[in-house]
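Student: Below are structures written as structure tokens.
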Structure P
Amino acid sequence: MTSQDWLARLVAIDTTSRNSNLGLIETVRDDLRARGLDPWLSSNAEGTKANLFCTLPAQDGGTQGGIALSGHTDTVPVDGQDWSSDPFTLTERDGRLYARGSCDMKGFIACAVALVPEFLATPRAKPLHLALSYDEEIACIGAPVMLADLQQRGVKVDGAIVGEPTSMQPVVAHKGLNAYRCRVHGKAAHSSLTPQGCNAIEHAAQLICAIREMAEQWRANGPFDQFYDVPYSTITTNLIGGGIAMNTIPQLCEFTYEFRNLPMLSPADIQGRIDAYVRTELLPRMQREFPGATVEIENLAAAPGLDASEQAAITQLVRALTADKSVRKVAYGTEAGLFQGAGIPTVVCGPGSIEQAHKVDEFVAIDQLAQCEKFLRQVAASL
């Protein structure tokens, strides 16, 4: 099967993050088993989703070291999008292949799986690994499970290539992503009896304004890294809800915020500033009105940033194979930071443009798949 054949097969399986990805994982697993390989799965607690890791041994049978080709199997929803064709049927138009996930990022997975027979036939001194994860689109949930399993099994990997859509140009850094839910608990009262209540919305607004002030400080004073399209860290409040009636002082206000930090900034320090504001300013003010007032902050997602070393072998290899020395750093997150945090030097490079990801009529250009195939053949030949 060609890469395009595999892509058609993969996009036909709806792996929107809210669904199971087992249909896709088992399809790939069965094909690898038929080729004499021994892929293994690591599942979520419910057993409804799984990662896949498979080693293509070196010529001497060695399984340690080498390079991992990594991709996530889940996609974002098509809900509310008016597609020109069935989003789960690969459709070719004008040199482009349209389908949900064609760009982000089943195109890379299709290339890697389609080339397995060639990889096996290529004389290699080191192994090549396939690493497919679940739930990247909802906070990179699957990759940590797989990486913990690798450590437990004693599997060593020298470097990884995460095939997110970069137009086959190496990306050496991206920001971290951390998301939190905050619940501000006050005291309900009739709105005509204001002193008897503690207005959760108003106090939540004060915290939101403090968060906004952090964002303005970063924008004005940095730190900066001009290689990013947004060259400073950002923090935003993106969802909010509270209150039950116009004439009732709200007892509860709930909101979510996220920050995307440059790798030089510690997520713990950023959240520490917010915790300190709550502890030293917001809560004392609330508890003067109502001693039982509380503020809960819950972490929803944490994906570390990536800052690849230019001296790392994987960085030098990808730069050499793409003949691209440009420094590219992006604001969006990937699983690459998790691999780097596990001690595996990592670079992001894959087919398609991030500008097409998540959109109606998502596509990957056929020539991008061809470039990816050429690149992956060269990666295998380098081992």
Structure Q
Amino acid sequence: MKNISRLKNKLIPVNRPKVFPEDIASVSKALRESWISGEGPYVKKFEKEFGKLHKKKYAISVSNGTAALEIAIKSLNLKRGSEIIIPTFSIISTALCVIKNNLKPVLVDAELDSWNMSPEQVIKKINKNTKAIIITHIYGFPVNMDKILKVAKKKKISIVEDAAEMIGQTYKKKLCGSFGDVSTFSFYANKHITTGEGGMILTNDKKICEKSKSLRNLSFGNAQNRFNHEDIGWNYRMSSLQAAMGISQLKKINYLVKRKREIGKMYHQLLKNNKYIKTQSLSSTYAKNIFWVFGVLVKPHRKYKRDFIVKKLLQKNIQTRNFFYPMHKQKIFMKLKIFKKNINLPNSEFLSNNGFYLPSGLGITNKEIIYTCKILNSIFKK
């Protein structure tokens, strides 16, 4: 217990990534070979191996997960003003990729158990103008996709699967990120495998692949007229150094997923008797939680409010982060009048107002988890 008590003077960050000696060696090798830009064998190898893992024909690496979403949506070549169904409980990138492509985002609420977009609401929102659905898996537990995929296939609606928080997670024993017509990933520092910054697009559609490759590289013209650009693209390439780290990290995916589940189960075990909080679903008939982060939802109580609790935790050097802020409540979207003023999505608002996640990066130690739970439980006893 002495070692645990010493932690009170040391900050426990909400995320501490896990960097292995092999990662450093891989990046160093790329440096020695002068492969540092967004071209070359490291990028190609990372794309090939990531695509192979998910059994997808084409993999296109990009600079981050937001870039992956923006390119994925534009690659669908949808008519201006077409509707895309998205969750309101998500990071802002989910809405930005739609708005920036001159399309209309249509919001659905979350479920209170899984914290994911409601499949029933998705189906109710489908109309003749619906051209795509962004299935965004939240915090390590996948969306219950069966009904959505079935209806989308019948109505020829494109599926964009946002698996940024799902690397290594499965849905009915099949890897998340392999269900979309186009799927996207993030390799930010808090993801299951990281390249510091970075993202990936997967697809089986050759046209989407070619369009995505062009868009990530400023849509340059052909070899004879390179600087006569064919479209409005972006400089969203992944560097060889990032790819070199990705290659190394990907080799450890099974271990990293196992460790994430160990972290989640340990938290759950130490907090299960706390009657004032609720955690995300541990498992269902279609998946076991991979715990991208370990989220805590504070139950309604006159004394114990979310902001009070996270303040107390920070006083003990335990860093936390509040849940996503709903799209329909974002200041910029309200200013631009993107969504109706009185839209009713109560579950997402409840999650946003009462949820936060605890330190749960791959670099966290078991002693830090024990200390965090000890402090969190003690707050409710005062």
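Student: Which one of P, Q has distance in nm of label points 7 Å out along Cα→Cβ at positions 255 and 295, as calculated from the coordinates, equal to 3.0? Numbers along the way, then the final one.
Tutor: Details: P: 1.1; Q: 3.0.
Attributed to the structure labelled Q.
Student: Right, next: Of the structures labelled P, Q, which one yields 15.9 when mean count of other Cβ atoms within 10 Å over residues 15-22 is computed from its coordinates? Don't jump to the answer; show the numbers that get you there.
Tutor: Numbers: P: 19.4; Q: 15.9.
Computing mean count of other Cβ atoms within 10 Å over residues 15-22 on every structure in P, Q gives 15.9 only for Q.
Student: Further question: If you rank structures P, Q by distance in nm of label points 7 Å out along Cα→Cβ at positions 39 and 119, which sits at the top with the largest value?
Tutor: Working: P: 1.0; Q: 4.7.
Max of distance in nm of label points 7 Å out along Cα→Cβ at positions 39 and 119: Q.
None of the figures in this text is laboratory data; all of them are computed from the coordinates on show. As the structure is a computational prediction, the values presented were derived from the model and not from experiment. Cβ atoms are built from the backbone, for glycine too; each structure is taken alone.
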